[in-house]
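In the part that follows, the structures are each spelled out as structure tokens.
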Structure 1
Amino acid sequence: MPNKHPAPVAEITIRAARPDDVPRIADVIAAADLPPLLIEEHLDGFVVGEQSGEIVACGGIEFYGDCAVIRSVVCDERIRGQGAGSRITRALLEHGRTAGATDIYLFTGDALPFWERHGFVEVTLDDWKEPPRACWQYQFVSQADELRAQIHTMWRRA
């Protein structure tokens, strides 16, 4: 008789990223077809999701004046739907508030409903305050006309 109960899923622990995590963070980000750029430079804003000793999710937040930009929230395919992305997002939002951010921005291609569930709304590039326009994502998207049609620009109060 087949087992009707799925095997229990190992707990996912969310923690601050460490320097030795950078290669695995880059792999997780790249596996999601996102650019694994400037991780080390913003490592103090990264968190990881770890399961059975393996990093299976990550996300980062960068600070620009009293604003922040969330970037690279990614979960390995094996753990999607288990809540790790939401837990990482909540950790990043809390870090943003604690650090004094008043406005938080992000870009997303295909996760619009996810970010809307976390209180983000679509805005235009012109709606961004000046300080976070210095982030590499803003610089890249603002100069790529063909990409802007595929990317959602989002904002929320911290």
Structure 2
Amino acid sequence: MICPYCRQDNDRVIDSRASEGGATIRRRRECLDCSKRYTTYERVEKTSRLVVVKKDGSRVPFDIANILQGLQAACGKRPIPEAVKLQLGTDVEEQLHREFDREVPSSEIGRLVAARLREIDEIAYIRYASEYYRFGTLEEFVHELSELQSRTKSLPNQRDLFE
């Protein structure tokens, strides 16, 4: 692996961890030339690529970058670490590969992202949900807010998730 600091190809792996589904491996590395540490992620390449079936019927190759772009927009200036967003995207991708063979509806991707984002940050979830669910009336939006509010009274503070 080439060091991002000194550009040398001389490192050692300090720690390796597999993700829950085993499709991603996180490796902590140390450059033997400059002694700096960095993290790399290895993903198992799937032999069958997923194709996303859009609402209009068109088909495009699945790209995790689209999920991450939606998360960036929804999270805005919320105090959500990039690692949490990346993990959410990776978890959704792994689940899609487990549940779908070749094609996945875009609505399923949106539903999975919304469900996981709801657990991480209420404001980011509402931002994402307002775009994903396309609330047609103020009443629909208020209904979703009240459901979220009644649900979060029984959950621990989300800030505890980041500490």
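No lab work stands behind these numbers, since they all come straight from the coordinates. Owing to the predicted nature of the structure, the values given are computational and were not obtained by experimental measurement. Cβ atoms are built from the backbone, for glycine too; each structure is taken alone.
Here is how the numbers come out for the structure above:
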| item | result |
| --- | --- |
| Structures 1, 2, by distance in nm of label points 7 Å out along Cα→Cβ at positions 35 and 59: label with the highest value | 2 |
| Value 17.6, calculated as mean count of other Cβ atoms within 10 Å over residues 51-58, assigned to which of 1, 2 | 1 |
| Top of 1, 2 by distance in nm of label points 7 Å out along Cα→Cβ at positions 19 and 83, largest first | 1 |
| Relative contact order in percent (Cα under 8 Å, 6 or more apart) - structure with the largest value, from 1, 2 | 1 |
| Distance in nm of label points 7 Å out along Cα→Cβ at positions 99 and 131 derived as 1.0 - corresponding label from 1, 2 | 1 |
| Structure (1, 2) behind the derived value -7500 of helix-only ellipticity at 222 nm (-39500 (n - 2.57) for each DSSP H run of 4 or more, over all residues; to 500) | 1 |
| Source structure (of 1, 2) for volume of the Cα convex hull per residue in Å³, computed value 146 | 2 |
| Identity of the structure behind 11.8 (criterion: mean count of other Cβ atoms within 10 Å over residues 11-18, calculated), options 1, 2 | 2 |
